[in-house]
Structures are given as structure tokens and as C-alpha cells.
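Peer 1: Quick heads-up: structures coming right below.
Derivation of every value follows stated rules applied to the coordinates shown; laboratory data play no part. The structure presented is a predicted model; accordingly, all values stated were derived computationally and were not measured. Cβ atoms are built from the backbone, for glycine too; each structure is taken alone.
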Structure P
Amino acid sequence: MSAGFRVYLRRPILFDDSLSEAYAALATAPVADAMHRMCAMNSEVRLFSGATKTMAGRALTVHVCNGDSLLIHKALDMAGKGDVLVVSTSDRQRSLMGEIMFRMAMHKQLAGVVVDGCIRDLAAVRTLPLPVFAVAGTPGGPYHHGPGEINVPVACGDISVSPGDLVMGDADGVVVIPAAEAANFYEKARASFEKDERHTREACENIFHHDWVDAELTAKGGEQIDACWNDAPTNPQGRP
């Protein structure tokens, strides 16, 4: 087997497309809260395009050699409606995708693209409705030699992504929900989203819920002292 240079043509399909549509009505922040804040990609991976709606779709994963996009082109050939192309690399010197590839993704009706690396044609990308997430931009383009792998588990934005996982993204960033858990987790994610929406409406009306702060301080052994930090204590003889 050509380990490091192989393409798996299949991936697990563990939820319906309708579930992706349901998650697309939510937002990443409350979903991340519902997953104990353990599912969000790091802050380097951010939205570059003009997308205004939440991205949600099934992961098509690609692990590429630094500065090389051969396997990304192959993945685009394989990708279909509702997929999220997830590209893993540690390179920050060369762009791996640009406007032409993103337009191909749009015509194939991908739900979005996530690149843990650089892209280019940023002026055009900013006008695209396709959700495009990346780390940075550079005009330096890639090579097309390989190696690389498609539909294998990858690391993207410090988060593990397996083929078929549900990937969400919006202006806050990207979260990943394991495919096997996506269906059962949805109601918890929706409840978290609705709670966040309710608290936001209340905040606009100057209604805040902060009783938990002092309770948490007390539970953790925090001390509240009715004095200034530099008030000098005195000894029994009255000397500082």
C-alpha cells in the first residue's frame, strides 16, 4: 500500500443531508459551548470570504505535502453537493487554493472549504458567497507533485477531523462534530443556540444573569477582601 500517497474513494455516511441543513440554522459559538468548548479549531483558521450564512456539511478530508495541491485538485473532482473540503497542512509559505478552485467548489455546490494554511486571490475571495476558511494569504502558488492522502483522519486547526464528520463554520470560526454523534447531539446543540439567543435578547434590554459569578468564586475558594491591595496591616504595637 502506498502509505502517504493514496486516495480512499469512500467515507462513512452516518447522517442525512437534512441534518447538515438543520445545523446550518445554528451558530458555532453555542454549539461549541454544548460540546464543552472542546471542538473549535484554533483562531488562526478564520473566514476570508463574503459568506453570511453558517456553513454545515460532511467533511471530505485532504492531507497534503507542504506547498503542494495535487491531492486538493483530486479531492475537488471527488467532492459533491454539501461537502466541506478540509485541507490539512503545516505549511505557511505557499497558497494551496485560489479563486479558480473556489469557483469550481461553488459550481459543485460544496458547503464550504477549510484550509489550515494559505490561500490567494483574496480580493476575489472576499466577494464569494462560498464559505472559505484559511489561515493567511500569499501570492506564492503551490506545486502539483504530491504526495498526500484523501479521506483519512487529519488535524486541522488543532482539531481532529475524520472523513464524514459534520463541519460547521461562521464568522467566529469552525467547529467539528464527530459523525457518529451528530444526530444524537443536535437537540443539545439547538437548545444551547436557543438559550444563547434568549440571553442576547435580554442583554439588549439590560437584563443579565450574573449570580453565578460569586457562587463560582466561593465554590473555588476565592477570597473577596474589603480593602485595597496595598493597605499595610499593623502589628499589635501599631507599627506597619
Structure Q
Amino acid sequence: MRFSHHPSAAAATTVDRVIPVSASPRVHSWLRSAPDGPLRVLHRGADAAYVEVAGRCVGLLGRHAVAVPCGLRSELARVEVGGAALVGGRLHVDGEPVLVGRLVDVRVPQLRVTATGPAPTPDEVRTIGRGDGLTPYDDDVLCGWLAVHRAAGLATPEVDEAVRTGSHRTTLLSATLLECATHGEVLPQFATWLAARGSDEEAEAAARLSAVGHSSGRGLLAGARLALTHLDPSAPARGAA
């Protein structure tokens, strides 16, 4: 992969070949604390590639990719990854360093609710990993449910433990996103929708969230509304538009 501001130059400088990205503080910490060595490439696509970093899934995201909270966001028009490695706490893709130049906040906005305790444990806890794709639908539902509780400042220790013990049943990307949700880390579309609740922008924000992925956005929205029916009875019911 080449990322140069001067593609016609005979000899590009080292700075020219750096791939600049932004990332959450936790993802940046994962990279810095992981041991050096080759990384397993889990998935390759035109818009994103995912690698395993010390038992977690980290994505190198192009400009058109879904901005998952476990991702390194870049302005690459196309992501092409042959191999990847960690060197000195920094990701290298096909020998080129990926530089985290900016930290981004991926946490949910604070949410006021009427409940003082968590919603009943969702059925999806028992079906972690059920469904197709890199993020099975039931996992997406559970992510939405967890993220709303973090937004409300409510602990869910039993569900958190079930996520930890059941993560082996799903994909590494989905397991990492579930971990992110336990920390209140979400897609920007989810954060925008949650912040827009009760406003004129809520329906449009819900539509944008629902459009994410094949079913991921719909699953996140369903899980969030499932939690809100208990935490805030004025919220739209699960499955509402």
C-alpha cells in the first residue's frame, strides 16, 4: 500500500508514506500495549480491513467504511491490505506505518431515564453469535441494549459477565464490539440518534442508524429501544419506526 502526497516523485519521504488515522483512546492504548509481531488479517474489503490485535479486532477504515468504535479511521479511498504487523506499538500495513494523529470520542451521550436499576436481562444474552455476517443480529441487539445502559449510567454486571463468557461463540469483530458497548462506545449514528431522542431530528436519525450495514443498525436500534421501554417508558416501543 502506498499513501503519498507526491506519487510522481522518484523518492517519497518517510512522512509521505505514513497513513494518518484517528482512533478512540482505548484503541490507541490497545496498539501501544500489544506485543510486536505479525498480525492475523481477519477480513479484507475495499472499504475496511480488520486485524487481530492481542485478542481484539481492530479495523483500518477507509473514508466510506462504517465507523466502528474499534476502528482506525482514515481518508483512504480504498483499503488494500496484504499483511499487517505491530512494530513499536504502531500498526504497519504492508510495511507502512499507521499513525494515530487524533483521538476521537466514541462514547454515548449521557441519558436521563426514570428507572434506577437495569432493564430485565435480554434474551439475546443466551444467543450470542446467532445469525450471519461479521456481526450477528442478536449481538447487535445486545450492543444497543448495553450502550443505552451506559448512557444512563446504569451498571449491568450480570449481562457484562455473560458477554465475557459467551464471546467465544461469535466473531472476533462482534465480540470486540460487545466489549466496546460495555464501555459505552458506539457508532456515530447511534450516538446521534440517542442525542436526538424527543426532538424533530429523531426520526431522521433513526432512519440513518437503521441503514447501517445489512442489519446492524436495525439490531442496535431494536436493542436500545428494548432497554428504553423499561428505563424510560415514554420511549417508542421496540420495532417502532
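Peer 1: Given a computed value of 2.1 for distance in nm of label points 7 Å out along Cα→Cβ at positions 71 and 215, which structure among P, Q does it belong to?
Peer 2: Attributed to the structure labelled Q.
Peer 1: Sticking with this structure for a sec: Given structures P, Q, which gives the highest value for Kirkwood radius over Cα pairs in Å?
Peer 2: Top value of Kirkwood radius over Cα pairs in Å, among P, Q, belongs to structure P.
Peer 1: 27 is what came out when relative contact order in percent (Cα under 8 Å, 6 or more apart) was calculated for one structure; which of P, Q is it?
Peer 2: P
Peer 1: Of the structures labelled P, Q, one was used to calculate distance in nm of label points 7 Å out along Cα→Cβ at positions 103 and 231, giving 2.4. Name it. Could you put the intermediate results ahead of the total?
Peer 2: On the way: P: 7.0; Q: 2.4.
Source structure: Q.
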